[in-house]
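Next come the structures, one after another.
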Structure I
Amino acid sequence: MFRNLKVKTEPPQHGPLPGSIPVQQLVGDASLPVSVQTVNSLPENSKLRLYRTLIPVDLLAGAGINPRTWKDGEGVTRVAMDAAEGSGKLRLYAWAGEDPNDPFFELELSDNRFNGIDLNFLVLNDPAAEKFGIDKDENGALTHFGTVYRNLGEEERAMKAGLAPGQTRRGAGSSSEVFARLEAFLTTMAHQAYYLEPVSYVSAWVFERRGFAYVTGHKLMDTIHAEFKPGGTLYTALDGSTPFRQEQQAGTVRGRAWAIHDGILAAIDQRWDGLRMVKQIGRPAGVNTALDAPY
């Protein structure tokens, strides 16, 4: 439960179920929350006009992409929108190289069963930065950012370069604008809050600083912070047995994140799973579970 907000673990449903609002109501009652599925039922150009606002103009322009046409200087399309009619999911992604599967920007939103919105995925990379191959193992199989398989050599390289678990490149440093655009879009769609599941300890820490609070997982975050203090169980488990379990990692968020990614939570009979966060639009929660720990 939150310290500054009180939100039920199963928030009440607001308005009709996703997809049940006719498109005509987009120009009707502006207080009704509009689902992703409803927007996806619009004609393609109408969807494009709405969803185009979610990508920062400077982010695209910096990669040589026209923010209106989504094409580069050679006329090649560099941004894609997956928003199929009948689907309650939106995926936007942009790439600078030849491979659309290597995006520097990716955003995925979906309807949830409470007629709310989930932020499923957000990638913000510097396309000019070095890439670390943590997304594939030595045999080329997808690692799902280290959550299913791991490429230990590339992960160690990424860690030494200052990256966090799950990062393939240095960040683009534009998350504030992305979240501002996302909240403006959700306000237009009459939503009061949105939800996500942090993929790593660093992600949770970052989202705390973006105003999120915990639906579930606050107690685990407090426990992690306490147990990484000198004398704690997690501090003791930083025994140097792997490159990701060095004693000096206890004092930083990124160091802790790599140890957690390496499975160190087993020492306290826990795992990184089941955390869920919420952000009430226009109302930062003020949560800080890492207290004095720097990034």
Structure II
Amino acid sequence: MTASVPSSPAVLLIGHGTRRAAGVAEFHHLAERLQQALPDRRCLSGFLELVDPDLPKALEALWQQGFRQITALPALLMAASHVKNDIPAILNAFQAKHPGLEITFGADLGIHPYLLQVARERIESVEAHFGPDYARQETLLVVIGRGGSDLDANANISKITRILWEGMGFGWAETAYTAVAAPLMAEALERSHRLGFQRLIVFPYLLFTGRLVEQVDATVADYQRCHPDVQAVVAPYLNAHPLIVSAFLERLAEAERGEAQMNCQFCAYRTPIIGREDWQGALQTTDH
């Protein structure tokens, strides 16, 4: 007797992976909340690296369970190389080897109103640290993004900084990155110090804990030791807030309506972009 094919597509939540057990636990907590929001759907997690199951194993598990339709959602904040190259290469290769399988790839979380609301809450949660004389217009906000070679993804972090700066009424705001893109965190903090602000909030625009969050904490601690006259606090990162789950549900619905779209306007593979002109028409490759 042939097993019945599930009527609804499986949902595959794709994480990057980390060696930090706490970060893996946070990812799984988010995945559990997504499953709770979709009680009639099969939700499974897969990772690009460092954590089992890796993406091909997760896909194979769903195939063996009878799923012939899968909606894959990247649990990544921005569409950089992982979303543009690595994950599609793995999904396409697996689909090519399994006739009858249809994989729909959702969009990254991107600049989403829900995530901006979470960011505001995380920043507000540390403002009491400054005491009764605290004023936002006398405070500097520094937003930290991951940073990479994708100019569009880096620019999105700057846009988020601007929205939080103007929307919340800070005296000034700066954007910095953990790696690759300039300015790096330590450089940005030292440069911002010259502005003379005595209060500083650093917000890591990161989804889960891990090496990068530890790097943010260590960099701010070093800055504080060098400048004890300044009050510097690190706001919590995004994590598995209910609005994050809601954002994933929106991305799922968009994907299954056929509305998940990559930002091709600034795709350096399609059109010349300042500083990346040699990328136009280049073969999109992956290390995964």
(request) For mean count of other Cβ atoms within 10 Å over residues 202-209, the calculated result is 20.9, so let me know which of I, II that is. (result) I
(request) Identify which of structures I, II gives the largest calculated value of volume of the Cα convex hull per residue in Å³, for residues 66-137 alone. (result) I
(request) Figure out for me which of the structures I, II the number 34, 25, 15 belongs to, where semi-axes √(5λ) of the Cα gyration tensor in Å was derived from the coordinates. (result) I
(request) Can you spot which of I, II the value -12000 was calculated from, given it is helix-only ellipticity at 222 nm (-39500 (n - 2.57) for each DSSP H run of 4 or more, over all residues; to 500)? (result) II
(request) Compare mean count of other Cβ atoms within 10 Å over residues 130-137 across structures I, II and report the one with the greatest value. (result) I
(request) Please state which of the structures I, II yields 1.8 when distance in nm of label points 7 Å out along Cα→Cβ at positions 186 and 218 is computed from it. (result) I
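No value in this document is a laboratory result; all are computed from the given coordinates. This structure is a prediction, so every number in the text was calculated from the model and none was measured. Cβ atoms are built from the backbone, for glycine too; each structure is taken alone.
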